[in-house]
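Since every read-out is calculated from the coordinates, none of them should be taken as a lab result. In this text, all values refer to a predicted model and were calculated from it rather than measured experimentally. Cβ atoms are built from the backbone, for glycine too; each structure is taken alone.
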Structure 1
Amino acid sequence: MTRRTLLQQTGLGALGLAVFPPALRGADAAVKTKSPATKAPASSAPPAELAPLNRFGRMMQEYYVARVREVEREANARRAALRTRADAEAYVRDVRQKAQQCFGPWPAKTPLNARVTGIVERDTYRIEKVIFESRPGFPVTANLYVPKGRSGKLPGVVGTCGHSVNGKAERNYQSFAQGLARLGYVCLIYDPFGQGERLQCVGPDLKPRHGTSVAEHLHVGNQQYLVGEFVGAWMAWDGIRALDYLLSRPEVDPAHVGVTGNSGGGTQTTWLCAADPRWTMAAPSCFVTTFRRNLENELAADAEQCPLCALALGLDHADFIAAMAPRPVILLGGERDYFDARGLEEAFGRLKNLYRLLGAEENIQLFIGPNPHGYWQSNREAMYAWFNRQTKISTTSAEPALMIEKDEVLQCTARGQVGEASPATVFTVTRDLARSLAAKRARPEGAALQRAVAEALKLPARDAATPPDYRILRPSSGRRYPKRFAGTYAVETEPGVHTIVYRLSDVDLVSRPARDVKRAVLYVAHHSADAELRSEPLIAEVMAAEPASSVFACDVRGIGESQPTTTGSGFLAPYGNDFFYAAHGLMLGAPYVGQKTHDVLRVVDWLRANGHAEIHLVARGWGALPATFAAVISNGVTQLTLKHALTSYDHIAQNEAYRWPLSCLVPAVLKTFDLPDCYRALAAKQLRQIAPWGAMAE
């Protein structure tokens with residue numbers, strides 16, 4: 001399956017900006033496109049649209065690449081220091097513990113309440129249609145392929161599905177499950193949620209309300225962060241409970257249980273290697289590479305493929321496999337896969353050295369087939385051969401002739417969706433957890449609130465008394481700003497990151513900011529300071545009310561002049577570059593909105609160093625979040641005006657439909673505080689709220 005096909009299947013190819021309301025796209029379309037000029041009488045023609053300014057379009061890409069390369073250098077140094085078996089064993093214990101930190105604590109195991117809803121009889125095997133509960137009232141649909149005519153206990157395999165809309169019924173996925181059964185394995189293949197029969201957000205007609213596969217994973221997964229959950233851990237838990245069910249079957253030999261899957265199923269296979277010690281063999285296909293290669297190649301990944309704090313903990317794909325060492329694992333890839341084969345080879349090299357030190361070098365193997373992305377027959381046969389080597393169940397690894405079933409033949413539910421029974425869903429669990437947290441959450445104030453904000457945002461230490469360095473950019477003429485001249489500064493808020501600051505004046509500005517005005521207005525843009533200086537009425541209103549104040553506007557990282565030009569998926573698409581860098585921020589332990597808050601704080605420090613002792617922060621939309629947090633933290637902010645600020649994170653967590661992107665969300669925030677706590681505290685700084693936005697950003 002090509003990446004283009006994947007995007008088409010998941011609906012992402014057609015989503016683009018359509019998933020956000022006009023209000024969230026910014027005040028003017030110039031942020032995104034340049035419309036062709038139209039002819040009109042001179043007296044009625046609107047001003048020609050200006051092309052957006054974007055002088056730092058690759059800034060975030062290079063910033064993240066530098067950070068991830070440093071993580072990789074340090075991790076490689078740790079691996080290079082391994083010399084003995086004891087060193088290797090300590091390394092395995094360490095990565096197991098760190099992987100568990102990414103997943104968080106597992107929930108308690110509850111009854112599976114498994115039932116078989118139908119059986120399909122075939123020549124050498126049967127398919128049982130199974131539904132079990134991985135959590136109370138949370139159903140998992142699965143097919144159990146059981147060989148016929150075999151005596152004694154048989155090896156078992158859990159099959160994990162990639163990003164196919166039809167989940168376990170996808171041709172290549174039912175192929176490997178059936179192939180294993182024909183060779184003598186009991187194989188349980190289950191639908192990930194958001195796929196097959198497990199859509200989480202459906203209407204009365206059981207049709208998806210927020211897309212399928214990737215689109216729904218991101219929709220419910222992004223929301224989960226607010227209550228301290230990780231969608232990848234939820235998916236891994238389904239796999240752990242699938243293993244529980246498989247081992248409950250009398251046909252299965254617990255001494256031989258494996259896991260395999262491709263693409264998103266390769267992701268789950270990789271995570272499951274670290275998540276459960278009962279696996280005796282594994283075969284992840286078309287996923288394993290390195291985080292650096294994916295980042296440098298601008299390859300976006302789902303929320304579940306970006307484990308929380310994995311990079312901050314120094315982990316890479318190979319480390320989740322290493323947690324299973326020295327048990328047998330084969331890494332499968334494709335020469336023409338979009339997952340970089342170089343990264344797969346690097347991962348294999350790291351594992352081979354580890355397995356060598358453990359005295360089990362023969363237990364790690366690499367196979368790179370000739371095909372593009374997908375669980376092609378060559379990869380399936382490499383998996384069969386590897387599992388046969390461990391189990392001795394079959395002397396051949398050639399795939400038998402297969403019979404591909406229609407989707408409806410494999411369905412476990414009457415109407416093709418678990419939603420027909422109104423079960424618990426990822427959203428309902430998130431909503432209920434948000435309600436529980438709200439009921440017991442304290443309402444921090446003063447220094448306690450400042451600490452809570454700084455901790456949740458992972459704000460880096462800063463020396464407020466030492467102003468950041470800055471560049472003076474050449475002025476851009478003809479931008480039609482509210483004042484005649486604009487000085488432009490690139491304020492270096494941390495190495496490799498510049499926040500673009502415009503200073504408006506009626507006198508020519510080329511050099512550094514003047515230092516003779518005590519009060520300054522700083523507008524924090526929603527999407528583009530350049531565009532909003534022309535279009536946002538609030539700026540003109542504040543300027544009219546404060547004619548003696550110096551006026552500044554800024555783009556924090558990732559918007560406006562540093563809006564990324566990378567990934568090829570656009571800015572606001574669910575798989576776009578705004579999500580891409582937000583997800584990497586979470587893996588680095590640095591939430592994107594926290595990074596943007598740091599930008600505002602450093603610009604405030606810069607303004608104060610230039611003589612502006614009183615700062616009136618004015619912000620809109622996305623910009624209202626870092627402005628709010630900065631105002632809570634900084635004594636330099638004396639007044640705050642917000643337009644279209646988010647009412648509360650709780651409103652997002654408790655509404656299935658929402659339109660705020662991952663870049664605006666704070667992991668686990670609802671465990672300690674919510675935005676209304678900040679707004680109450682900021683009443684002392686003359687907080688003014690204008691038309692706040694709820695979960696739907698309207």
Structure 2
Amino acid sequence: MNQSEAIEEVKRLTKELNHHNHLYYVESNPEISDYDFDMLLKRLQELEEQFPELADDNSPTKRVGGDITKKFESVVHKYPMLSLSNSYSKDEIEEWFVRIKKLVDGDLEYVCELKYDGVAIGIQYVNGQLKQAVTRGDGTQGENVTNNVKTIRTIPLSLTGDYPEDFEIRGEIFFPLDNFEKLNEQRRESGEQEFANPRNTASGTLKMQDSKVVAERGLDCFLYGVYGVTGTANGHFETVQKVADWGFKIPQQSKRYIEKTDSLEGVMNFINFWNEERSKLPFEIDGIVIKVNQYHQQEELGFTAKSPRWAIAYKFKAERVETVLDTVTYQVGRTGAITPVANLQPVQLGGTTVKRASLHNADQIEKLDLHLSDQVFVEKGGEIIPKIVGVNTGARLTTAQQVIFIEHCPECSTELIRREGEAQHYCPNETGCPPQMKGKIEHFIGRKALDIDGLGAETVDALFEVGLIRNIADLYELTFDQVVELERMADKSANNLISGIEASKQKPFEKVLFGLGIRFVGETVAKKLAKSFKSIDALKAASFDDLVAVDEIGDKIAMSIQAYFQEEESQLLVDRLKSHGLIIEVEEKESASDKFAGLSFVVSGVFTAFSRNELKELIETNGGKNVGSISSKTSYVVAGDKMGPSKLKKATDLGVKILSEDEFIALLNE
């Protein structure tokens with residue numbers, strides 16, 4: 001294929017991918033399968049690799065992320081992002097109605113919208129192309145998070161229809177509740193602390209340096225405010241409907257996410273409806289926004305120093321109920337973490353019956369000064385997880401017994417430990433505490449690890465209870481005759497289980513590594529470690545400096561890996577897995593050459609002929625190794641434009657050879 005043919009093919013694929021992306025993520029009406037979409041995307045990626053000059057900044061391939069942003073630059077807003085005045089009572093909404101009617105002549109229309117609990121964003125489009133995305137910041141200036149925003153699939157990179165030449169659209173980026181729960185599930189599996197609520201997690205995600213991680217988390221966005229445009233429509237409501245034609249995901253009128261009314265009664269109906277129904281939404285809201293619709297009336301009303309007079313926010317009060325604390329029990333997780341749980345007298349909260357609430361840790365119990373039989377106040381933290389937020393001490397019984405955090409594991413009676421700098425207590429008896437033992441096996445057989453067909457948590461319990469398994473290696477010594485003796489285990493099920501265990505021996509090294517359940521080694525970290533060290537033996541022998549040299553491997557993860565392999569039980573376990581034939585090394589792809597064998601590279605800066613990922617791929621396919629930080633063991637630093645001065649100084653101080661892009665290409669072609 002020549003370049004002119006490639007240009008036409010790239011245009012066609014880009015248009016087709018943008019069309020299908022919009023159908024899938026905005027209209028929820030896909031026309032092709034995920035596989036067909038992925039094949040189109042793969043073809044575009046191949047063309048962009050073959051013809052790098054055709055790779056556009058707003059290509060659909062940018063959706064998967066991969067760019068690294070070391071520092072988010074500050075950008076002054078062309079139009080200040082003012083906050084809204086808040087009200088917490090319907091009386092205040094009525095007062096606002098009366099006030100603005102005195103200031104404006106003529107009939108008024110109002111637009112009611114959900115107040116999304118996320119991160120405000122302003123996105124500039126020039127000639128139909130996404131140019132820049134900036135957070136609210138202090139309202140005067142925010143941070144440029146363009147690379148991360150491009151990964152959000154409901155935000156168009158290129159527009160359709162009769163869009164203006166240059167304008168800004170604003171909205172709210174949020175974390176869908178399903179995606180938030182999946183993220184916390186991953187963190188539970190890797191022994192990491194769960195995120196507290198979707199709003200803060202969305203904000204933190206949007207400011208992550210690695211856009212690939214942002215892409216994996218699945219943020220979403222509604223866009224609803226247009227700036228720098230005249231003549232599109234006379235009112236806010238009509239403009240919001242119009243921008244849907246340009247490719248934007250807007251709040252759906254059919255779902256009552258947005259509504260226009262001409263009366264106070266209509267506004268109150270909208271508020272009352274969502275006060276009752278908000279718990280059913282797939283995302284969080286914390287109130288309702290009411291705006292005057294007509295633009296000429298908005299201009300007439302103007303602004304105060306802090307907020308527009310033509311809009312107001314009604315904030316929902318966090319629903320709080322009072323009930324009685326019956327008991328406090330303690331759960332032991334896979335990593336040995338002890339979680340105290342408040343058992344409550346059942347009470348209705350947010351449309352569900354609440355019987356239990358997390359108390360998080362010993363510090364929380366002490367802070368609340370909890371006593372058994374206390375009257376406690378319960379709210380839904382982040383609208384999801386019930387939590388105790390206070391105690392009605394005036395109703396406390398004189399005979400009430402103070403809750404004291406336990407000192408020994410409730411399952412195996414081992415004395416608990418609390419590591420320095422951590423809030424949770426742990427049971428250190430990893431190989432003898434039943435919940436930890438079973439939890440590690442359940443993690444190992446899970447979908448993201450070995451994914452063993454025919455084996456679930458109930459079967460693990462049954463096998464554990466009769467003494468057939470105590471750790472993950474025991475699974476590979478099970479026989480049909482042993483398994484078929486289990487209660488409710490027929491011949492077919494027993495055969496499926498044994499076959500599933502045997503088939504799991506073909507799972508790649510990264511899955512086995514994740515399945516070991518090393519603390520802080522989640523799915524992504526396991527992939528990076530497998531790619532960097534190639535085998536379990538090399539990982540076991542890695543020094544602390546070797547580990548932290550890998551991209552995104554920090555001190556905490558490195559220390560956890562070393563601690564794991566220093567344990568005799570861990571070494572025996574790995575040896576047994578090896579003897580049973582599991583894959584504990586990366587199956588090497590055929591290399592282009594071995595000219596970089598034994599050499600390690602740090603790639604830093606911005607390049608012209610190649611992207612950083614392409615340079616790293618060239619290094620690996622020619623036998624070299626990419627590392628994340630410069631040390632005396634680094635062979636070369638490949639330095640592009642805007643390389644950080646601290647890296648440059650460190651390389652110079654250590655005497656590490658620094659190559660320009662041209663010098664690297666020359667070295668490659670020697």
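Couple of notes before you dig in:
- For percent of Cα pairs over 43 Å apart computed as 29, the structure of 1, 2 it came from: 1
- If mean count of other Cβ atoms within 10 Å over residues 192-199 is computed and equals 17.5, the structure in 1, 2: 2
- Here Cα Rg over 2.2 N^0.38 Å, for residues 336-439 alone was derived from just one of the structures 1, 2, and that gives 1.68; the source is 1.
- Answer label among 1, 2 for the case where Cα extents along the principal axes in Å, for residues 56-303 alone, calculated from the coordinates, equals 56, 41, 32: 2
- Comparing volume of the Cα convex hull per residue in Å³, for residues 424-511 alone across structures 1, 2, the highest figure comes from 1.
- Relative contact order in percent (Cα under 8 Å, 6 or more apart) from the coordinates reads 16; which among 1, 2: 1
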